Structure formats: C-alpha cells, structure tokens
Structure 1
Amino acid sequence: MVKLSERIGCISPSPTLQLLKIKNTMKKQGKNILDFGAGEPDFATPDIIKEKGIDAIRNNHTKYTPVTGIPDLKDAIRKCYMDEQGFLPDEEQIIVTPGSKFGLFLILQAIIDPGDEVIVPKPYWVSYPEIVNYSDGKVVYADHLKEDALFELTADSYIEKFSDKTKAVIINSPSNPTGMIMKSEELKKIISACVDKNIFLLFDDCYRKIIYADENFESPLKLSPSSLENIAIISSLSKTFSMTGWRLGYTIAPEYICKAMAKLQGHSSSNPCSISQKAAVGALLEDQSYLEPMINEYRKRRDFIANRFNEIGNISFVNPDGAFYFFADFTYYINKLGFKDDGDFAMDILNKLNIIVVPGTAFGAPNYLRISYANSLDKIREGLDLLGEYLKG
C-alpha cells in the first residue's frame, strides 16, 4: 500500500457530503428520509436556464473553453454587478470556476504560504478550515458565538484577531450556517482595517440574493470600489438559481490574483463545463421573475420553523436574515436526553426518526444543529412534529 501524503492527512471528509452518502444508502434500503441537512435548494433549475443548457448541447458548445471562462459569461457577470451593485469589474478581474468552493481553494492556494494566518468566522462553513489547513495556513477564528451578540457578524470580531501573520479574512454573508448578514457599517469597518493592514478580504456571497430582511445590505465592491486590490468576491449560481449540479461559480478579484488562480486551474480542472457556462449566461441575463416566489417560500418556511421551535420550547435560535438554514442550540435536550454530544444526538434522531440534521460541531459550535429548510413545508411540518414528540423524552 502506498503511503498517503501528510498534506492529505491535514483535512477531514466533508460532514455534509457524508450525510448525503448516508441518505442515499438509507433510501436504497427503502426508508423514507426527511432531509434537513441539505445545502441545496429543493426547487428544480428554472426551465429558462435548462433550455439554455439544452441549446448549448444542440449547438455543439461542447468543446474546451478558455480556462477562466467564456467571454459571454464574463460579460453577463459584469453586467449583473454593474446593474445590481454599481461596480463594473474588468474581464481580467473575473475567473469562472467549477463551483465556488474550487474558487476558494484556488485563491487560498494562490496567496497562502506556510504559517500565514487566515481568520474565518465561527460558526463556519465546514470547508473553510479544511481548505486553509490544506494550503499550509493557520486557522484563526472570529468568534460569533458570544451570548451577548450571538451570530452577529461584527468587524471587531475579526480585527481583535489581527496579528503580524494575518494574511486574509473570510466573511460569509449571508452566512452558512447562521443565515446572518454583515451590516454595511461593519463591512465598511473591516474593509478599512484590511486595507490599512494590507490584509486580503475574501467575501463569500453565495447566498447574496436569498435575503429576507428589509434593510439594504451593500456589497463590499459598492462600498469601497477603490479597495479592490484587497478584496475578492467568491460567488456561485448553485443557491440562487438552484444549479447545484451544474457546478459553476466565479470569483471577482484583482487581475494578478485571477492570473495566479488561472495557472492552477489550467493544470487541475482546466475550464469549467462549457454547457454550464452557457446556461449561466441565461441565468444571469434572462428573466428572473421566478426568484421572488422562491424567496417568499423560503421566508414562509423560516417563519413556520421559528414558530414551531417556540412552541416546542427550550430551543435557542436567532431568526436568519438570509440563506435557508436555522442554526439552533439544543443544549437543553442533549443534556435532558443524556447524550454525550451533538453528534450522538443527531445520529439518534437519524436512527429513530429517519431525519437528517447536521451536528453543530461540524461548524465549530457544539450542541447546535443546522436545520435546512430547503424542503417542502409539508415535509418540514412532518419532521418537526416527529422531532417535537421525540424531544418530550
């Protein structure tokens, strides 16, 4: 047997993808699974986008494309950011990637040297620490689990962790897993601090259009376009346009960063899928009237879960501003039912109720559960009725 590299030993398998594997196994066994672990919309890809993909196949757009993406898609991204955020990136400031996760991987590989510190939010999306570790960086956590400001994405939570080794910070807004959004004044403050210290700011806005709050949340590009040398926007079509399987994301960053990312992409994945790129042009430029009903449905589900949690009682949570997750504290029930930790608790729920939830430890928050409401209201009602009975003990 060949010895694995030390590098690959630095990272752990994705817990959310492991749950998907468990779900598929249980479904093959004929079990009816209620999946509240999914990080993908339950809506189908809109027909207008599917048709663009079909047209691409029929018109033989099935060959290699430029490594950084086709010009049509870059133009569509440029137009969207100008129309929506008042910022027009140059074509050379855009790189299209096979999913936003790979964009994050590329950019950290491009800027991190051994020992460089990267500040990530806590709770965090499960891949942040793993990608930093694989890049030989050191993870430092901006603590958003403080009781007096639970989940609040404040600039100070990052700034207080700055050191002479800090190379980058990652902001995820709206957040996975909390659904919280960084307010404009906080975003301005962290941008200013990063520019002052020459720290790179990676802004993950994969959920940027799934927002329920009435407040206007500004983009970092619109707030501080002159600071682009210190900012990268990592985005995706997966969540907003329900295109998870199409595997397409993009990064807007300084030209020299995009060139570095392109070198690595050229020797790894090469170009993103040609068909997906053509479909993405349609997603960005064609009629998007289907988005409002989708977001309204998410809001309805969010409000239902909040009311149901309050009825059940002893579940602490903060109502999410965006995305489609509740991140709730189940400490009371973990203790009451005698579980060692949130992992054992979640596994018992799976075994007894056939309900998938994600343990909070996967996000750096023991005793929490992430509950996705990317599921129908009927299934959410069924699942929470079962959970409510189960929690009575």
Structure 2
Amino acid sequence: MQLTLFLSIFFSLYGLINYYIALRGWQAFNSINNSHYLSWCWAAAVALLAVSYPLGRFLADLLPHDLSRIVIYIGSYWLAAMYYLFLILLVCDLLRAISGWAGILPSSLRDSFNVITLGVLALVGCLLLIGTWISLNPVVRNYEVTLNKKSSTIDSMRVVVVSDIHLGWIVGLDRLKYMTDIINSLEPDLVLLPGDIIDEGLDLAAEQELPEIMRSLHPRFGTFAAMGNHEYISGNPEATIELLNRAGVKVLRDQWAEVTEGFYVLGRDDASRHRFNAHERVELSTLMADVDKDKLPVILMDHEPFNLEISDKEGIDLQFSGHTHLGQLFPNNYITNAIYEQDWGYLRKDNLQIIVSSGYGTWGPPIRIGNRPEVVNVLVHFAPAE
C-alpha cells in the first residue's frame, strides 16, 4: 500500500514536470517564426525521453542487453537534464512574473524570455558534459586520525574506504577496475566498502568478472563490506553477498570481526532493510555486547550516517558512512546538509570520529555537479597505551 502510494505520487510529479518542460519548449520554439514543426518535435522528444528511464529499468530483462543499456543511459541523462531544465525554467518564469508585477527588468529582456528558454537548453547541455567529466574523474581524499586506544603491536595503518560504487548498468567494469587500481596504488592495510556496492542489478558480464577484479585487492587485514539500501533494492541481497564473498570480500551483516587482536571491524545492516524483508536490523547495543570496546578500537561501517549519537554512546571510535553522494547534483547538497548531521567529510562528536564519503559512483544520472567522486584514504594512528 505504501509503495503504491509512493509510486503514484512520484509518477504524478514526474509527469507534471515533464509536461511543464514540454510546454515551455513548445512555446519557445513556436515563437521562432511560428515553427509548429519544431514545437511538435520538441514535445515528441520530451515524451520519449520521459519514458526511457522507467522503460529501461522495468524491461531490462526483456529487451536485448545492448538495447537495454542504451535506453537506460538515455533515460539516466534525461533525469539530470529534466532536473536542471525544471529548476532553471522555473526561475525564469518566476523572474518574468516578478518583472510583470514590479517592472524591474528592461522591456528588451522581458520580451526575450522565449529566446532565454533556448539559452537554457544550451546551458543544460554544458552542465551534462561537465558533470559527465567530473563523474569519471575521482579524487583521493586524504584524512589522518588518531584513536585513543592502543591496539596490540599496531602503531598505525592505512585504511582505504570506497562507498556507493553502484556497479551496474551505468557504472561498469572499467570503472571498477580503475577503482581497484587506485586502491592498490595507495597500498592499504585495510579496505572497507560501506554499502551500495551494487546498483539495482548487475548484468551477466559484471557477475562473471567482478570476483576476479576485486580479488586483485590484497590489503594485509582484508577487505570488508556492509550492506546499503541498493543491495536490497536489487531484489536479491543474498546473491550480492555470495558474489562479494567469491570476490574475497567479507560482508559484515550486523556482524563484527576482530582483526589480528588489534581492532574490531563492525558492519551494520542497512537501516532500510525492514522495508524490503520486514525485519529490522540489530540494535547497535546488541551488536556491541560481545565487543571488548574498552580494550581495542572499534571501527564501524554504517551506510547511512543517521543517529551518530548512538554510535558515540556505544563506544564506536571511528565510523565510515556514505549514501548521501553530497547531493550528487547541485543544489541537492543543501538538502542532504539539512537531513544529516554530517553529510560529507570529517566530524568529531565527543569520542566518535566519523568520515562520510560522497561515494565513488553515481545513481541515476551518470553525472556530478558541485562535488567529486572519491576514494577515501585514511592514515589511522593508535595512541600509545598509558
């Protein structure tokens, strides 16, 4: 019932936004020597683009593989184009309304709004090109932290964290290989993948080649992963876990591991789990019951950076999260900043230190505006024992 209501609201808004874009384009093209032909072409193009993303997602298993990929790519780019067209055209219409009421703009500009609409199309095209380049060029984000617990013989270690890879139809095996090359170049002692490793689903090639690519990672303390919401959206989280295990990645699903008597790594299940299988994830206090947090440092992977006060209360020393993408498309970062206490970067909260990554891949549109994809590189020091 809730899913039906959500889909009804979503597709109603989706349809209205596309109608608004089609209407404004129709009016703009129609103003050019009464070009009804261009107007009809624009309306038809918007209609086809609007249905391409849901069509590609829903029919991916029925259409030929290459055709599905093309349709999904086109639809994904349209999501970004639609978003910016809607925002910019809305601002233009608001300015026109204010101008008509207050007369604050010169008449030459007030009479040129249809030409401005065409300029908006060019601007959005530039944003798509720039955003594509940004999404394909991740950066290494460096941090250095000290944990106030001595761990056996370890004085320091290098932890590399990659969240939100979203491997699937858009983020392919070439991007995964590039990621592993970056990780290996950093020579990590520990690799952590805090969720959304898989997108809505994998194609056959990714299923066959992912294990071999991921097995190229050789951190001395291992590679660990936690579940994200997209592991559940994919519809088969158990298959994802099995695939990652074959790749040499240990998935911690409300579980912990003690690493060489030096520190603990915990992985919480994703908070959205109950929406997909009606089972709540384990409370952090329960997960910590058998962890000797007074002796050894505790490192936590929790995909979504909610309820940081709980992590602090339960004695977590260092937490890694993702999920936010830092909004992915500006100005969505203002929304994520309002929702989360920490939507990106480093925060110290009493005894808890947390690093939230903007992620490596993308969801939906394969572009980023206002943020960079990243691989997080953390030099962790362990304070000397008293």
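Coordinate-derived values only; no laboratory data. These numbers were taken from a predicted model, which means no experiment stands behind them. Cβ atoms are built from the backbone, for glycine too; each structure is taken alone.
Looking at structures 1, 2, which one was helix-only ellipticity at 222 nm (-39500 (n - 2.57) for each DSSP H run of 4 or more, over all residues; to 500) calculated from, given that it came out as -15000? The partial results should precede the final answer.
Working: 1: -13000; 2: -15000.
This value belongs to structure 2.
Looking at structures 1, 2, which one was Cα Rg over 2.2 N^0.38 Å, for residues 143-246 alone calculated from, given that it came out as 1.15? Let's see the in-between values first.
Details: 1: 1.08; 2: 1.15.
Of the structures listed, the value fits 2.
Could you tell me which structure in 1, 2 was used to calculate mean count of other Cβ atoms within 10 Å over residues 191-198 as 28.1?
Details: 1: 16.0; 2: 28.1.
Of the structures listed, the value fits 2.
When semi-axes √(5λ) of the Cα gyration tensor in Å is computed for each of 1, 2, which one produces 44, 23, 19? Write down the numbers at each step before the final one.
Values: 1: 33, 26, 22; 2: 44, 23, 19.
So the calculation was done on 2.
Match the computed value 20 of relative contact order in percent (Cα under 8 Å, 6 or more apart) to one of the structures 1, 2, and report its label.
Values: 1: 24; 2: 20.
Attributed to the structure labelled 2.
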